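Read-outs throughout are calculated quantities, based only on the coordinates presented, and are distinct from any laboratory measurement. Everything quoted here is computed from the prediction, not taken from an experiment. Cβ atoms are built from the backbone, for glycine too; each structure is taken alone.
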Structure 1
Amino acid sequence: MEFSNSSLSILIVEDEEEAREILMQVLTLKYPEVNFLAASDERSAMECFTSHHPKIVVTDVNLPGKNGIELSSDICSMDADIKFIVISAHNNTIEKEFAESGGKICGYITKPIEYAKLFAAIDQCVSEVMKL
């Protein structure tokens with residue numbers, strides 16, 4: 001997918017350092033025109049969000065402090081147009097339904113990550129962001 005807006009930023013929130021680094025490397029190779037930001041927990045994610053205003057957040061559900069669902073709620077209260085992709089090690093139907101109910105979730109990806117599904121979710125989010 002090509003982007004008409006070279007200033008697009010995506011925030012990756014993952015507490016496991018190795019997983020975060022791999023995600024950043026893979027996504028940077030796939031989307032070289034996107035500015036990727038990284039955070040390891042809810043606090044650093046909120047700091048990064050308020051400083052850089054990314055339009056898309058890819059977050060793990062299980063984070064230290066607030067979880068990824070709570071983080072998405074906090075960020076939505078600051079930016080109604082934000083889009084999320086939620087990543088979880090569990091295929092929990094209730095958690096998935098809750099995550100998708102807000103309308104801000106473009107994808108729910110289970111670990112181990114199938115990158116084709118993650119890329120499709122990112123492409124969907126980007127399409128929705130570009131319409132705004």
Structure 2
Amino acid sequence: MEEQAFINGTTQTQEKRPAKRLYILTNSGAERFEKWLTETAPGSVHAVRVELLTRVFFLQKFAPTRIQPTILNQQLAIQSVLEQLQARLNCLPADEIINRAGINLRIEQLSGLLNFLERFLQQSGDSHVN
């Protein structure tokens with residue numbers, strides 16, 4: 001991130017301890033962070049679990065009113081992936097059991113994720129996200 005000029009780091013010496021690096025966000029880093037907060041995670045359970053929940057953590061700290069729109073956008077992105085997967089499944093011959101099983105598994109996982117996000121939205125609407 002330093003090479004991309006998103007952060008500046010300085011080394012601080014400490015008495016009786018190893019030196020440490022202190023990092024400060026640059027203006028371009030702040031712009032990139034802001035852009036990242038508005039992006040949707042790719043349509044996989046792992047990506048949503050890691051990326052979306054990390055975004056929600058930062059949104060809670062810096063822009064809590066943006067949590068709901070962010071989750072709604074993520075739901076739309078997941079729904080789009082589900083539609084694509086369903087279309088692929090519909091085109092597969094019935095005898096391609098393993099391919100069909102793999103797509104069905106992703107459909108089930110993403111459907112479960114949509115249900116989770118819906119419950120999360122309801123909970124975050126009832127109280128502050130913790």
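Of the structures labelled 1, 2, which one yields 0.91 when Rg/Rh (Cα atoms, Kirkwood Rh) is computed from its coordinates? That value comes from structure 1. Match the computed value 1.8 of distance in nm of label points 7 Å out along Cα→Cβ at positions 9 and 25 to one of the structures 1, 2, and report its label. Here the read-out was taken from 2. Here distance in nm of label points 7 Å out along Cα→Cβ at positions 57 and 89 has been calculated and equals 3.2, so which of 1, 2 was it run on? It was calculated from structure 2. Could you figure out which one of 1, 2 the value 18 for relative contact order in percent (Cα under 8 Å, 6 or more apart) was computed from? It traces back to 2.
Match the computed value -14000 of helix-only ellipticity at 222 nm (-39500 (n - 2.57) for each DSSP H run of 4 or more, over all residues; to 500) to one of the structures 1, 2, and report its label. The correct label is 1.
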